[in-house]
1. Here Rg and Dmax of the Cα atoms in Å, for residues 259-314 alone has been calculated and equals 11.1, 34, so which of 1, 2, 3 was it run on?
2. If mean count of other Cβ atoms within 10 Å over residues 35-42 computes to 16.0, which of 1, 2, 3 did it come from?
Structure 1
Amino acid sequence: MTATTDGSSGPVRADATAASETTESIATGDVREAAARAAERSVAYLLGRQDAEGWWKGDLETNVTMDAEDLLLRQFLGIQDARTTEAAALFIRGEQREDGTWATFYGGPGELSTTIEAYVALRLAGDRPDDPHMARASAWIRQRGGIAASRVFTRIWLALFGWWKWDDLPELPPELIFFPKWMPLNIYDFGCWARQTIVPLTVVSAKRPVRPAPFALDELHTDARTPNPPKALAPAASWDGFFQRADKALHLYHKVAPRRLRRVAMNAAARWIIERQENDGCWGGIQPPAVYSLIALHLLGYDLRHPVMRAGLESLNRFAVWREDGARMIEACQSPVWDTCLATIALADAGVPADHPALVKAADWMLGEEIVRPGDWAVRRPELGPGGWAFEFHNDNYPDIDDTAEVILALRRVKHPDAEQVDAVIARAGRWTLGMQSKNGAWAAFDADNTSTFPNRLPFCDFGEVIDPPSADVTAHVVEMLAHEGKAHHPRTRRGIEWLLAEQEPNGAWFGRWGVNYVYGTGSVVPALIAAGLPASHPAVRRAVRWLESVQNDDGGWGEDLRSYREESWIGHGESTASQTGWALLALLSAGERESKAAERGVAWLAETQRADGSWDEPYFTGTGFPWDFSINYHLYRQVFPLTALGRFVHGEPFADRMSGRKGG
């Protein structure tokens with residue numbers, strides 16, 4: 001274990017090599033020449049990692065709750081095996097910090113629920129409570145309030161084995177499936193990721209199963225005799241108080257719910273779940289809904305040999321990343337569409353010819369991933385024709401607006417032999433994207449107008465974002481795409497631009513919903529505004545440039561810690577990373593700052609920290625699932641964004657004269 005800057009611990013990174021040992025110093029050299037050499041090495045590295053089918057995919061690293069819950073699922077279903085358990089335990093142990101805790105991101109503070117789930121998983125793997133690493137963890141857990149202070153999802157997992165009482169959990173009735181879409185708290189008021197999780201959990205909540213626990217967890221309570229001391233209710237006149245009392249009423253309803261109605265509701269939930277199973281057996285292309293869907297269906301009588309169950313379990317195995325040391329890490333999701341479009345943009349902007357076989361192959365694969373059937377988004381947009389792309393290999397129910405915008409930008413950089421097919425696909429995707437604009441003029445990731453404030457107030461929803469409101473980064477990518485498609489003056493584009501300008505922070509930055517954080521938001525918005533025709537002299541652009549210059553690190557790079565989502569002092573501050581330096585440079589370069597000292601220092605930092613093989617090392621998490629609550633290290637971010645920035649520094653901005661197929665509209 002090695003100590004990080006805040007005294008926490010993380011795994012030793014054997015591939016981390018000092019920059020001075022791998023690259024030449026450019027302190028006295030020419031920055032442009034160094035950038036060109038670095039871009040050339042990076043291009044070779046990225047081309048060498050393309051799959052034979054045409055896609056790219058980096059590991060998607062999150063936290064050990066994925067691995068712990070995988071072991072708990074296997075224990076619950078009775079399908080655990082020694083090899084998987086040992087490999088998962090090896091990974092979980094390797095992520096433990098010196099103080100006995102587990103964090104949700106590299107260098108971050110210990111997190112209670114994550115530590116509890118990791119501890120329980122290691123107990124399942126055979127680690128003993130009096131082992132030093134386990135004793136440190138349990139002591140820390142008790143100091144932080146024990147199991148009673150953990151999130152709802154953690155206590156649900158514990159309730160499955162009798163380690164927590166179902167009566168002490170928020171109630172979630174399956175009759176929710178019958179709420180019409182106009183009614184508050186209907187399932188379509190939740191973001192797609194929460195919706196896919198909540199529907200199966202209504203079945204679990206109704207069934208309240210308990211499998212015999214293989215051991216007790218008294219050591220994780222502050223007082224094992226009273227594991228869940230009563231808590232004071234919020235004032236009845238407050239929203240929190242209202243929902244707390246509503247939850248008490250739902251607990252009473254659980255005892256008297258008409259059996260026939262409940263059975264019909266659970267069967268309706270089962271149909272909803274099965275209808276949304278993807279071709280690869282997963283649900284939504286993400287691990288949590290798949291796990292809870294399997295549990296729910298199993299409780300409703302689907303045995304493990306049923307085709308739905310068998311395909312679901314097989315899909316979960318594909319989320320496993322086996323490492324050379326024998327450890328097994330579970331990805332929460334996989335990102336091939338996102339990684340492929342970003343890699344294509346990076347290579348094209350670095351000067352790879354538009355008809356290069358790797359780019360054509362990538363375009364072919366992306367074209368084959370187009371989604372041509374309606375999904376849940378059609379509940380609010382029933383007249384809109386389908387189009388666009390998802391994030392994952394298989395997720396036809398939930399195309400992603402962000403991915404769609406970036407795929408279009410990527411396809412326009414490729415000289416494809418079937419230009420008519422490309423035009424037709426992009427036309428469908430463009431119409432779908434325009435139609436997914438929310439009422440306020442902006443775009444969210446998956447749905448339109450998914451902005452109800454009620455879901456976040458439910459006692460059950462304490463695990464992160466459960467709605468999908470528009471964000472600056474997604475809106476910026478859509479605006480940039482529309483501008484490159486010749487729609488800069490389209491009324492919908494102008495509304496998006498107006499929304500972005502109104503969302504700028506007083507300091508000149510933009511909030512980053514899907515990347516960390518203000519550096520990501522600003523690196524997304526400024527290129528979009530310039531592409532849409534705003535001059536570099538526009539006050540909003542100048543404020544953004546000044547902010548980026550003010551938060552540049554002394555080493556020339558940029559970095560922003562995930563704690564910026566909670567603590568103002570962290571905004572724009574953190575260890576320099578390759579991906580965040582790339583984002584900052586994309587904004588500066590688009591704003592006409594190519595010759596500025598800030599841009600040259602940022603480019604020099606990228607060139608100096610590049611490894612000999614053309615890659616960058618980046619242990620820090622710069623991706624966001626839920627701000628603060630769920631963080632992501634996209635392992636390809638450290639390659640594609642620096643390369644895009646270096647390419648634009650060397651070759652200039654990829655505007656109309658460099659686009660292979662830009663269309664008017």
Structure 2
Amino acid sequence: MTATTDGSTGALGPRATSASGPTETTPATGGDLLATAQRATARSVEFLLGRQDAQGWWKGDLQTNVTMDAEDLLLRQFLGVLDARTTEAAGLFIRGEQRADGTWATFHGGPGELSATIEAYVALRLAGDHPDEPHMARASQWVREQGGIAASRVFTRIWLALFGWWKWEDLPELPPEMIFLPKWFPLNIYDFGCWARQTIVPLTIVSAKRPVRPAPFALDELHSGTAAVPAKTSAPVTSWDGAFQRLDRVLHAYHRIAPRRLRRTAMNAAARWIIERQENDGCWGGIQPPAVYSVIALHLLGYDLDHPVMRAGLESLDRFAVWREDGARMIEACQSPVWDTCLATIALADAGVDPDHPALVKAADWMLGEEIVRPGDWSVRRPGLAPGGWAFEFHNDNYPDIDDTAEVILALRRVSHPEPERIDAAIERGARWNLGMQSRNGAWGAFDADNTSPFPNRLPFCDFGEVIDPPSADVTAHVVEMLAYEGKSHHPRTRRGIEWLLAEQETSGAWFGRWGVNYVYGTGSVVPALVAAGLPASHPAIRRAVSWLESVQNEDGGWGEDLRSYRDDQWIGRGATTASQTAWALLALLAAGERESKAVERGIACLAAAQREDGSWDEPYFTGTGFPWDFSINYHLYRQVFPLTALGRYVHGEPLAARTGSRKGG
């Protein structure tokens with residue numbers, strides 16, 4: 001895989017540098033602005049069309065943080081397959097991500113993060129960097145000042161325990177016997193979100209086996225000098241935290257006395273569960289972390305590296321590598337071709353590309369081929385629901401995505417396909433599946449229905465981010481918008497979704513963004529959905545949203561919101577201007593009938609002025625999330641598809657699906 005050409009070098013701002021030099025963001029008005037927007041739209045269309053794969057899909061890099069790269073090296077070291085080329089390339093990338101103070105952050109411009117810094121440091125030690133080198137000494141000093149390894153997250157200490165750098169008995173316990181818990185019992189594996197479920201099941205095997213491979217070096221320089229395990233104050237036994245602390249103590253005691261036959265049976269059952277969920281390409285759920293832990297778990301159970309399951313798993317991990325022109329190697333946590341392709345199709349169609357354009361037909365054909373037509377883990381909660389939907393990745397038949405399914409349907413409706421009956425049949429299956437995945441509260445999560453147990457997040461083991469999949473405003477909005485365009489605005493389930501969205505609006509007028517940063521994303525998703533479902537632009541909820549967006553517009557005419565808004569209210573709606581977040585705000589304002597407003601004019605002028613000569617935009621900031629705050633994502637295609645969608649809707653008005661009368665009746 002080669003690097004993309006949309007490198008990140010700066011944010012949008014009062015002046016944006018393009019290939020021909022700096023471009024002033026002097027706002028155009030009236031006909032001048034329309035002409036400017038038309039030119040920007042045409043350049044963007046050309047850029048995006050030129051990046052379609054021959055098979056019909058689009059995919060931008062999915063950039064996260066260096067823990068992916070560090071853990072990839074640690075896995076290869078653990079298995080004894082680490083080679084010099086991979087090590088050198090990974091080291092080059094990790095060094096390039098280090099901040100001046102010696103730390104590593106988990107998003108662009110963010111603060112140093114302890115676990116990421118520890119893992120990056122260890123990876124560079126594997127790559128041959130000496131502790132006395134200045135960049136390493138700065139890192140280790142900072143780690144010690146933050147409390148050392150003992151203060152890092154559980155997952156970091158698990159990786160260190162694999163090599164004897166941490167004691168297994170000082171880690172929270174998670175027994176493989178939990179695979180036997182019935183689906184109605186608290187803390188059964190289906191109480192966890194699909195991403196956590198796929199990670200935790202193999203880790204129960206690792207936790208039971210407690211392997212230690214010889215460490216290639218010591219890590220004394222990463223300890224703070226205090227006790228290896230910081231003393232923890234026990235919470236009151238009557239509190240949930242106190243109860244789970246004591247449960248962990250019980251599980252540690254059980255580890256010492258667990259019946260061997262029962263434990264062996266549990267580990268074998270967990271192994272079967274893992275193998276049954278391996279995808280055709282060898283990966284697990286199309287996500288790198290579950291694949292890494294599944295390979296380790298199966299290896300510990302005696303599967304050698306030449307076993308077909310292991311060989312396919314290791315080969316799948318290589319496909320997460322992005323090799324850059326400078327020789328550096330970045331690991332993607334996941335790949336997003338279905339998501340990128342449906343968003344690109346919507347953007348091009350709304351920008352005026354003919355519905356029967358070969359690129360759109362080819363994209364539709366590829367998306368049709370990616371439809372999932374067999375049950376997966378979602379059917380545990382919805383056993384009677386017929387399958388039909390789309391996942392996020394190339395291969396992930398076990399976990400179709402409710403959000404992707406809604407957006408794929410919106411994309412397919414924009415294409416004039418030579419076989420319309422194929423389109424109609426796939427859309428009917430997808431819409432029916434989405435309706436059936438509604439949670440009891442009237443909203444939709446990303447992968448499962450009613451995945452809202454309060455218990456998984458309280459486990460001491462689960463400190464790595466969100467481990468459940470509750471409904472969110474952004475996913476619910478996309479489903480409501482899709483159902484509206486399918487003529488189901490008055491369907492009882494759609495109305496319940498609308499009611500939930502209205503109840504979730506913040507007092508400020510914004511909506512929280514679960515899968516994008518943050519309130520700008522949530523608001524940019526909900527307002528178009530509510531308008532599509534029939535709420536008038538004069539509705540109080542719409543007017544409050546418009547007022548909020550206008551109040552947080554940056555001086556340069558754009559919008560931005562820092563990831564710190566997930567933890568600090570002072571950052572809500574505040575941050576350096578980005579192309580994707582400016583587009584999200586514009587999509588909401590345009591849907592609300594604000595096309596002639598000063599806010600929209602300034603936003604369109606900002607996007608047009610910041611566009612590069614090749615029709616693209618630059619965006620180093622992370623505007624996507626895996627887990628709010630804990631795991632952030634820079635989707636490299638967001639900076640292209642969302643600005644084009646906003647420009648297209650400014651130039652052409654209502655989305656093409658509505659203008660061409662392609663909504664279904666009923």
Structure 3
Amino acid sequence: MGAGGAASQRAQDARRQERLLREQWEAARRQSLRWGAVGEGEQRVLAQLLVLTARGWRLLVDRQWSGTRTAGADMLLVGPGGVFVLQVTTGGEPRDGRAAGLLAATKAAESAVASLGMSPVAVQPLMVFAGRRLDAGHGRIRLLGEHEIGPVLISERHRLRAESVRAIADHLERVFPDYAGSAVDQQPPPAPEHPRPGSPDGLFDLEGLRDATLKGAMQAPIEQWMTFLHPDQVALVRRNWAGPARISGPAGTGKTVVALHRAAHLARRTTGRILYVTFANNLPRVQSTFLKAMAPAVADRVDFRSLHSWAQEFLQERGVPVRLHGDKAETAFSLAWKNVGRSGRLAELDPVPAYWREEIDYVIKGRGITRFEEYVTVPRRRRKARLHRAHRQSMWELYEAYEELRGERGVHDFNDVLSLALAEAARPRERPPYTAVVVDEVQDLTLVGVRLLHALVGDAPNGLLLVGDGQQTVYPGGFRLTDAGIDIRGDRGQVLRTNYRNSKQILDAALTVVADDAFEDLDGERTPGRRDVDLTYHDGDVVRVTGPTVEAHDRELLDVLRSLPDGARADTALLCPSMRAVGHYQRLLAQAGIPVCQLEHYDGRAVDAVKLGTYRRAKGLEFKNVLLPQYDAVFTHGAPTGTAVGTESPQTARERAELLRGQLFVAMTRARDLLWLGSVTA
């Protein structure tokens with residue numbers, strides 16, 4: 001067909017669609033007249049919603065709808081965009097009584113669909129004003145004029161398939177028998193006696209509805225988890241907790257998903273701001289993107305931040321000077337080690353200064369210890385080297401030397417930033433900066449970091465939610481929540497036990513790595529490395545490839561990447577144990593013409609490039625395909641640079657190996673469909 005023929009066909013299709021819309025509108029207008037107890041404006045709004053029923057939506061109307069009483073909701077509407085709870089009014093402003101009734105009806109609808117696994121983020125309250133043009137907000141309620149209601153609903157991001165719309169509407173009709181299903185007569189209506197010129201009645205925005213329909217058809221459905229969760233997870237999202245709470249569970253059990261839905265739920269239920277914080281710098285960007293897609297109406301009320309960046313900004317706002325300089329602080333430690341540590345007792349246990357720098361970061365400063373008397377008795381959780389009093393005395397001398405040299409240079413380290421922020425957060429203030437704080441990957445934080453976040457909201461109901469799993473710790477040191485003054489009692493500690501991401505093959509491969517590494521979780525309970533979980537996903541596969549040389553191994557890797565189907569690179573990650581390895585594969589993929597997106601720059605949006613980063617950077621993320629080149633090299637070449645094999649003590653070597661296995665376990669459990677494991681025999 002030539003260009004002219006194609007244009008003619010498009011014009012015919014457009015006229016046909018417009019004629020169909022007009023026919024549906026006329027039928028809907030006649031049907032709306034049956035509701036004689038409401039005014040003409042309310043009837044026009046109803047007619048627009050009835051038109052949507054001809055496009056697969058389901059409408060339930062209050063049998064006693066009169067337009068005058070203070071009912072909670074006049075209608076319930078279910079469509080591709082979710083569940084909408086509507087009030088229709090001719091008033092100029094939302095009245096408090098009607099708004100409260102609408103929110104109560106919305107809460108009832110959330111409870112009704114929770115048993116189906118629908119998250120609260122997919123249930124939205126709408127107040128529609130007949131005879132007005134309007135698109136605004138009133139707390140959680142979206143305010144729309146009658147001209148805007150149709151286009152807005154059709155433009156909503158698609159959440160539900162047709163079968164889900166039917167199932168949910170049928171369920172609501174059973175739960176709310178006072179609401180009757182209503183739909184436009186699908187039969188072509190007779191021509192009106194006096195057809196109106198132009199738009200069907202001068203108030204129905206036919207062009208806007210048509211444009212919104214086209215836009216909606218071009219949107220692909222978002223991830224299923226953005227709408228549906230397991231009913232047990234929905235219960236956690238909606239639960240009222242009397243104080244701080246914690247959600248834990250093995251990898252793949254949906255902890256972060258629940259945390260995101262919880263943040264959106266709290267943002268809808270409160271007027272204050274929500275802080276969603278994690279340790280890694282890259283995760284907040286990804287999580288913010290997900291929330292904007294999942295719950296755009298409240299996304300601007302949730303602050304996604306890494307802990308240290310938030311603490312620096314918090315101190316700046318309070319006028320507290322911060323002179324963070326990592327390189328100068330590192331130089332100060334190197335000099336302290338040279339002057340105090342290198343020839344002392346500590347070097348006899350482990351000559352690698354990195355181990356003792358970690359002791360400062362995670363045990364001494366990470367726990368906020370300022371006196372030797374505290375340090376000499378503190379349990380060094382997850383640290384393997386046995387330190388007698390003389391060793392701890394030497395360690396304290398190294399710490400004091402480091403602090404003196406750091407002070408001479410006039411700089412702070414990252415631990416100082418958190419300690420300064422904790423002191424500032426403890427000061428009296430007019431009102432808390434946040435209504436609630438959600439902490440993801442809490443096991444990666446230091447004790448001071450957890451105390452800081454606890455100080456922002458205290459023990460307020462629904463104030464603090466801690467999410468994480470001790471088995472997925474990738475940093476040394478540790479603590480118990482009781483050390484932070486956080487008491488989680490009864491049902492405020494919840495464990496998720498169903499894996500929604502990994503197949504049995506992938507999970508078995510990952511658990512084999514850590515099967516012998518029992519760990520102590522934040523509650524102090526000793527847990528075996530291999531934990532039982534329920535699996536829901538069964539399609540994943542593990543592919544193991546062994547090459548005689550690095551070059552042969554890398555050729556196999558490139559072959560796999562080149563063989564991926566179109567679009568698959570957007571959901572593929574290549575993960576490495578170190579930045580040195582990342583640099584190698586960055587160059588390899590560039591030479592092969594394969595586009596790469598560094599994980600530190602990834603923001604959660606689909607991009608046709610392989611995601612490349614370290615095991616640590618992959619925490620909190622998931623991908624259909626995960627490739628781990630030379631994955632077993634960490635066990636043979638895992639010691640820090642410059643360390644002679646066998647020079648570290650058995651205790652520190654065991655600790656280092658356990659951390660490496662934990663990082664590899666995290667990387668392996670990021671995979672959903674394919675886990676590719678590469679090895680080199682040479």
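Values in this text are rule-based calculations from the coordinates and carry no lab data. Not measured: the values here are computed from a predicted model. Cβ atoms are built from the backbone, for glycine too; each structure is taken alone.
1. Details: 1: 11.1, 34; 2: 11.3, 36; 3: 10.8, 29.
Computed on structure 1.
2. Considering all the candidates, the number was obtained from 3.
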